[in-house]
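Next come the structures, one after another.
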Structure I
Amino acid sequence: MYIHIGADVSLPAEWIIGIFDLDNVTSSAPDTVNFLSNAEKASRVDILTSDIPRTIVLTINRVFLSPVSSAALRLRWQKGMSRETGLTGK
């Protein structure tokens, strides 16, 4: 299953480690800001919008800053899982 995270980018669901609301994780956790800074220095950050990003999508080896809200990405994941398993993701 692939999840579309914005800007014509879709990722295999198994690559995704976490999806985080950018405002919440950067305002409450200075370690997150440090992590993002280090990832950017290592050229491991992909910014998918020219506007202010809303979500951090953390994968096995990259960090994506997406314009899509974390709630919308969660719904996409749930819909994909329900299609694959026949279960509803609530």
Structure II
Amino acid sequence: MGWQIAIMVKTQIQLPEHLFREAKRVAADYEMSFAEVVRRSLERSMPAYPPKASAPWQAPTPMDLGLRCKIDDDELRLLANEPAYIPRRLRGKKS
């Protein structure tokens, strides 16, 4: 079996007092250091936070909502951007 070298990083954290006391109790009850309790707790909780996908976010594919009439892309663009545009199918009708 090969050796594993673990590089440790010293850091400072702030904990709520009740959590600190509980972690110190666990360390004393199980005869381990406070740092070991924190390391083990982090090792157990990390799988709940998998790495986020590195691909950029993309909008979902739109669903077909079943338009009653076929509108081509050019007319749809005009409907969306020109407030006074009257669709071809409504141009000859009177309201």
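Can you say which of I, II returns 1.00 when FRET efficiency 1/(1 + (r/R0)^6) of positions 33 and 57 (r between Cβ atoms, R0 = 41 Å, to 0.05) is computed? Derived from I, not from the others. Which structure, out of I, II, was distance in nm of label points 7 Å out along Cα→Cβ at positions 9 and 81 derived from, given a value of 4.8? The read-out comes from structure II. Match the computed value 16.7 of mean projected area of the Cα convex hull in nm² to one of the structures I, II, and report its label. It was calculated from structure II.
Of structures I, II, the largest value of distance in nm of label points 7 Å out along Cα→Cβ at positions 25 and 49 belongs to II. With distance in nm of label points 7 Å out along Cα→Cβ at positions 41 and 73 derived from the coordinates and found to be 2.4, which of I, II does the value describe? Traced to structure I.
No value in this document is a laboratory result; all are computed from the given coordinates. Given the structure is predicted, the values throughout are model-derived calculations rather than measurements. Cβ atoms are built from the backbone, for glycine too; each structure is taken alone.
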